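Before anything else, here is the set of structures, which you'll find just below.
Laboratory data are not the source of any read-out in this text; all were calculated from the coordinates shown. The model shown is predicted, which means the values in this text are computed figures rather than measured ones. Cβ atoms are built from the backbone, for glycine too; each structure is taken alone.
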Structure P
Amino acid sequence: MNISKLHTFLTLSDCLNFTEAAEQLYCSQPAVSMQIQSLEQDLGVPLFDRIGKKLYLTRQGELFKPYAEQIVNVLQSAREHIGQLENLSYGTLSFGASNFVGVYLLPAVLGDFSRTYPGIKINMNITSSRQLMNMLETNKVEFLIVSDQLPVDETKFQTSNFYDDELVLIVQANHPLAKKKNCKPEDLLPEKIILKPKKSATRVYLEGKFKENGIEFQSEMEISNLEAIKQGVIHGLGISIVSKFSVEQEIKSGLIASVPIQGVTFHRGINYVFYKNKHLSPAAIAFIQMLDRLDV
């Protein structure tokens, strides 16, 4: 078995079309077929099924795919790490981040990193918690930067907190609550709350805090994107509770108002997460050191 066969398998497993895979790999269709047949012989199992004109992964192929991804990605990481040991003049910084982290918290840090190490290519993946964990487990990224509300298997992963994120209640600028210095939990009963979808780690955290503090809302609306939630509040669709850091500009410009809730605060930690005993690349180590010095 060699890496070329694994590359061919992964390409074909994504597009499920021999012609398209051959185009992506800059080779002939028979060459793709020969590589797949050879890999199947090595493993002693079929990896693909043809049903009519369509190609499908077999159960064995589905099981093998994440292992193939890990092997290919680990080899690529090893090549990167070896090169970066000499200096940080080239290579890749590859990590995953949640929406708030990637859109609001990290751009300034990434700017500093890019100016310090201009030869390092930055590859930041912003996606759902489930996808982020899959990327970490298959070594598509070296580490994650996520809320501490995301469940992590601490027997497998190392987590370190580097930032405390305060969440605040936000309302439209001309909302009656905006005129108050603070509000009581019962003041929120008639309001419509805009929240992320139910599987969101932030949603789970907030609902726990609502229950703990006797906070109830008349109705709710689900919006998956933080920027869209902010726009929803600005245009009077409802109120929300979001990271204070993410709405500083809107509050300063008078588009929305932040209203404290008597006796209730919302805080979450922001962590970086990576496999225990993993050999992080010099680029990753340099970036994490910047995170540990973060002052925003």
Structure Q
Amino acid sequence: MSRLPTADELDAAWTAVRGRMEPSPIVERDGLVWKLETELPTGSFKVRGATVAAAALASDRGLVAASAGNHGLGLCWATAPDRTPLTIVVPRECPELKRNKLAAFDHATIRVCEAPGYDAAEALARQIAEEEQRPFVSPFDHPLVMAGNGGTLLRELMEQRPETGTIIVPVGGGGLLAGLIAARARLPESKRPDLVAVQSEASPAFFASLRDRHAYTAWPPAESVAEGLEGGTGAVAVAAAIDAGLRCLLVSEAQIIAARTRLWELHGWKAEGSAAVVEAARAAGLLEGLRGPVVGLLTGRNTA
């Protein structure tokens, strides 16, 4: 069973990430402070957790992962210097652009799961890992991935903007949010920013989990422009969010599509649907009345 990262794991994650990449920049637009994780080496925050997990788990046998695209790209980038063998299972809905980027790493084998949805891809990846006796690296439900994705992001952000009042977090499996929660607990209470999750109503597993106080670790497959947030959620993230009293906002597919267009036309920012949920929530007026400054996480740019 997974768990939140420990203090030692959060510190080790910080060392691993700082040794491989520069901090992502922050800019102010439309009343928000945006943290542009799109400027990280693979165009997504997922490279943080992948770097931490690869440093700790990689061996001659290699690693297995399931990914909607960005976690796999992060693992490919992190293991490229040592050419650690990888098997990445992607759902059939994984966009062609992400598949092509994955295929460019010749130390990785990419398998497309023919059953619909992320959950089926993860089931296949776990089966392969067990059969081949290789570590499975979850994109969200692993303490090292949480420490890398959320833990290093929060520490970095609080160095850049220590006065941050609220962070708006896209949520699917919940690994980013779980890492943020774990890292936030280490801050003095007066310095802890509020956290608000946002998800597409097309695949609202995390929203439903908080509402029902039950982790929906599997969810019916759904067509969504925010494919990186599709599928079930992690039980650890749900429990941590409930304990912290967090809430989750929902935005529609139409709102996400419009948000992607605005981010590009107004700011020249490419944003995946999974990242544009933050702008969709802002434009819908769902972020009014939050404790400021409010930081939006632009989590990924790997889209056509």
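Overview of values
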read-out	value
Structure from which 10.7 was derived, mean projected area of the Cα convex hull in nm², for residues 103-238 alone, options P, Q	P
Which entry (P, Q) yields the derived value -0.98 for log10 I(q)/I(0) by the Debye sum over Cα atoms at q = 0.13 Å⁻¹	P
Structures P, Q, by mean count of other Cβ atoms within 10 Å over residues 95-102: label with the highest value	P
